[in-house]
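Right after this note come the structures.
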Structure P
Amino acid sequence: MGTNRVLIVSARGGEGRGMTTEPAYDAFGPVRAVADAILYEGYLLYPYRRSSGKNRVRWQFGVLTPRAWTRARGPDDTGVAGSAEGWWQRTQCLVRAPEGVRVHGVLRFLQLQRKTVEELVDGRYRPAEDLDAGERREVPFDEAVPREFPFTFVLGSEETLTFTVPGGRDAQEVARADGGLAGRVVRTRWRLQATARISAEPAGEGPDGPLARLSVRVENAAEGVAPGTPREEALRFSPLACHLLLAVEGGAFVSLLDPPEWAAPAVRGCANVHTFPVLAARDDALVLSSPILLYDHPKVAPESPGDLHDSGEIDEILSLRTLTLTDAEKREARATDARAAAILDRVDAMPPEVFERLHGALRALERPEQPEADASVVVAGVRLTAGSRVRLRPRRRGTDPQDRFLEGRTARVEKVLADMDDATHLAVTLEDDPAADLDRWYGRFRYFAPDEVEPLAQGEAAR
């Protein structure tokens, strides 16, 4: 299998990326938006203020805590859930490629950065809980710096890589409106060290060549963190939101979620711990191993104008809620974190057409062989299309209880849609609803199955 090699790489301070002995492979562009969403998932939640209870217990996914500290709290958790804290995580995936093929990887995580504030009193700086300089206000908060380490691995060898991120301390003076100094913001980082143990073993033969099981075990290599250390301090020595990108040259990965029949036995031999790899490119040459479980080929919705740090939420709801914050609440959010300030700026400046896109989108619901304008369905011998009138007869079972209040009401068919299971749905607006025109403009419809409507003649009265 070849000899082991130890490579030590370090990260520059500030926002710099990790250093490596060769340039990073450029295959990861298609998945970086999703990877960035994972990196900052839960970083700071609405209402984006330090005083909010939900922002006092943070860092929930992909946290690699120090080994001694973790083991003092119980035996190692070897489940797949990335929300369980452990001192290591393991990615195992299948790659269709012979020995000698190069696999490129990027290890990514956040380094905690503690922001404190100090006020200037009688020529000396002293710690403060709030630094108010008029237009600018700052409060203590835990920020994070993204770190990224590219590496290359050759199938058939074994590698042990050690990644080191130095600590540091930066200070930034804060001026008052009159030009005098109000104090300063101090940002402190602590040294991180992680180890990646990479190997591959034969896993059988596929229809077009050999199959290998690739294994990447990432460990927190920090030492000297006492078992009794409070969690908020142990996190200073922990990679946060740790995840992995892998790309193979001249080969392809195999889906662990929907594998071909011939690969099923090899898939069962893959044991992923605190992370799970999914296919991330259409040619299957790219994998994203994430502490948050995903489907193959994940994407960020194109309608999303930017990260809200809660990718399982609805951008429209979060954006509208952000607009309801008072000026005092927005000022506290801006004082909490620069990323929170960026969210407020983006939402405050968001034009109406962007808000309209956030309401939602239909993708691949219409039958591809039938244009939407011509979509139709036959009910009681009558062909219903967009513009047809119907009377609503909701089912008594297996339907939304609110639909029962619409029994006997008349409606106009706006669209005839088919879902991925080839079931037909009628999107309708109520004829006597004063908001029907507005709903039609926004695309807000009520949905009924064909057996829940009765066709109406054009002249038949509404009730």
Structure Q
Amino acid sequence: MVFTTHIFVFYFLPIFLLVYFNVPHRWRNLWITGASYVFYGWWEPWFVGLMLFTTVMDFAWGMVITRRGATRAQQRMAVAACVVTNLGFLGVFKYYVFTAETLNAVLEAAGIEPFRVLRVALPIGISFYTFHSLTYIIDLYRGHATRARSFADFSAFVSLFPDLVAGPIIRYKTLAAQLRFRRQTIERFASGVTLFALGFGKKILLANPCGRVADAVFNASGPCAMDAWVGVIAYAWQIYFDFCGYSDMAVGLGRMLGFEFLKNFDAPYRAESITDLWRRWHISLSSVLRDYLYYPLGGNRKGPVRTYINLAVVMLLGGLWHGAKWNFVIWGAYHGAWLAFERWRGRRGLAWGLPVPVRIGVTFLLTLISWVLFRADSLTAAVRYYAAMAGMGGGAGASRLLAAELYNPALMGVMAAAAVLVFVRVQAHDWSLGRQTWGRVAVVVPLFGIALLVMAAQAFNPFLYFQF
């Protein structure tokens, strides 16, 4: 199920809230779990079975780790079994086809007949709920979290529908107390509604139209340089408002239920360096990679060379986490190289020392270059797109076709509005925390109403991060 559909807005969410606020507190986590399984199984019922199996398994490993009298060796064995099993599922469903096709390419180059590759369906959101479970087990082992008091609490944490399929990545230790007791107020509920409506508007009114521009250019046979730059800027707006919009909706829904999730975006295109960008973009993933990968590898404690290597490894794996394609591997390597370069310069970006607008502009340009890899269907397509950006694209015919499709007042107006909003300092997450006055209602209600009308006219358009 998708937040931006009439099924969710007019049926699922009202029914869920009606039951949620009318059952005793002790039953609310169980209701969250049941409703979340319906939400998740809406696409493909068998996905539910896989998530339930891993949830039961991880809850059992948690009991082993925290069992009275458990030795350190037994705890290590439980953690290892949990990590291997979870990453094994992730590897089979997400990386099997990529690995098999890469191996086949090597075999063919060596003159050996390739083997048949089985097609494996990728369960939506498996990367996110796998990370949820892994952080729970690792934190138990480290002593940074306490064991879930019941299976109902743990299953509600894993399956919590607001953040189930596209994050943010939430750690059990940040929700442990909230799973036991949540204090709800009208003001808090209204704040959640406000943030949900703002995120809904970002997706429908900004991300989807910008996506139309990006899709047209990236799918064109030979865009000119101006078209190519417009296309990648459109994709930068699309992926930001799509993912940030989803995160806002997730946080808003959580707030309606009495939860408080951490902020996942902080005006990332205002970053003054790539290091700064990763403090602002997908903050929950950045913190997980830092705490569960970068620090265990040694962080910056083993000398500068090892620090650069650790940064590169973390970003390579971060790129691969986003998708089983060489594009993502190279995208991760690109960001890892810039992070290492900036660490060598004392965390100073390429344009350090120049005025702030210049530093922001240079960082945004470097980010745009990386988004081509993220959006292109293949490395070959990415190379062609870079050539188009450099003025080596198609002829006037292709540009005229794109111009007729793209450069109309409506789409360009959305692009201009997006360009202004991405650089605004005050974010929707922060604005929603303010006192819920009638002035805010006067802004949010019409915006949500317009977004609902536009949603009815749009084709089905799921969130970009569903594929990750």
Structure R
Amino acid sequence: MTLIKSISGIRGTLGGSTGSNLSPIDIVRFTSAYAQWLKKTHSEKLTVVTGRDARISGPMVHSLVNQTLVGMGIDVISLELSTTPTVALTVPTVHAHGGIVLTASHNPKQWNALKLLNKNGEFIDANAGEEVLNFAEKEAFEYATVENLGNIIAKTDALENHITACLAMNRVETEKIKKHRFKVVVDGVNSSGGIAIPNLLEALDIEVVKIHCTPNGEFPHNPEPLKEHLTDLCEAVVKHKADFGIAVDPDVDRLVFVDEKGELFGEEYTLVACADYILDKTPGATVSNLSSTRALADVTESHGQSYSASAVGEVNVVAEMKRTSAVIGGEGNGGIIYPDLHYGRDALVGVVLFLSLLVERKVSVSHLRASYPNYFMSKNKIDLKEGTDVDEILNHLENAYSNEKTNSVDGLKIDFKTAWVHLRKSNTEPIIRVYTEAKSQSEADELALQFETEIKAII
């Protein structure tokens, strides 16, 4: 059993004892801590938006969160079954003071989590996260008297509003998409995406073939939308002679495409394609994290614009996007952040931008993918002994590769002429993550092996 407390939220496995997993008591404690943090900075009556994915534990966790907020004297706008970007978009729309999404994202069904949002519908930053954790540690909560309890208001039109907002964005070619009459297969991993993505596509007059779109929380495969987990989708695209396929994770902030031949477009290339489309219309900077493909920098520079990389994590990408006034950004795991709508990863936004690119270029998905620089990644980890000084290892390697371009914002990234390696320590387990990218899979694998060997020699 696992309970992970971080500045970005609380996640863990259900069942077992308090403090070593995500128990009902832990859910109440951390919700109370978040509420206390809100009350510290606001004197008026507070409102918080909540929503959940389709996990089996979702109704129980959601009910505990809602009633805890009520007990803290906070009004709750409950979206019930929803998506992370829908909750994020709703927070500022209804002028709420924050939001909580109940989802463990791509983790298996025994997991759940509390993702914490600020009044802008963005993930709380590191300082706020530390304050929430401190409140939880001290259990310094002040609950409301009976006269001052909060209320729960059900909101049933949030997803519809989200879809409407996506279709209304300036760069979305709604009418051209409708005329094209696409046929698309959707794998909703039996969660919220099984409702959200088909509803969005049907609003664009697209024929939808649904697989795993029953939102019962029984994930039919590992819910992380990676190639090895999407065999059913790849086969269904070919079988139904669809134009392409779409896969999302359980809370619908990650987006992956499959081409008409049943081949993965590549999660790293979701952002590359969407950025290519936006940069053609709106000149400006782009941002992704240090572990994302170099292809985004290549495409950005081909448009005569500048690219920069942030530390890993959505909150870090958003901060860098604001600093550089980026027109689009995100993460290489299929997360699209388009600030014209909101500063959060949003699969619905990614879908409409991708469709707009297809109708503009008038090409198949496989031809589109072939138009982008080809890179290959290797993702590995090295197990360490407890107490190993990871910073010392990374400092040693930074000195050893001082003639190359290095970045130590988040671990150590070393950029070579046609490849890179990114080394990061885990905050939750004694490992070093080793990510590499090169012009071929064999080169990426060899580079990873080279650094694994070097690190083990240092240890």
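Derivation of every value follows stated rules applied to the coordinates shown; laboratory data play no part. Everything numeric here is computed off the predicted structure, so don't read it as measured data. Cβ atoms are built from the backbone, for glycine too; each structure is taken alone.
A few points about this structure:
- Structure with the greatest value (metric FRET efficiency 1/(1 + (r/R0)^6) of positions 54 and 150 (r between Cβ atoms, R0 = 30 Å, to 0.05), set P, Q, R): Q
- Per distance in nm of label points 7 Å out along Cα→Cβ at positions 38 and 142, the highest-valued of structures P, Q, R: Q
- Of the structures P, Q, R, the one that 22.0, 67 was derived from, the read-out being Rg and Dmax of the Cα atoms in Å: R
- Structures P, Q, R were shown, and helix-only ellipticity at 222 nm (-39500 (n - 2.57) for each DSSP H run of 4 or more, over all residues; to 500) at -21000 was computed from Q.
- With volume of the Cα convex hull per residue in Å³, for residues 166-341 alone derived as 139, matching label from P, Q, R: Q
- Structure from which 23.8 was derived, mean count of other Cβ atoms within 10 Å over residues 110-117, options P, Q, R: R
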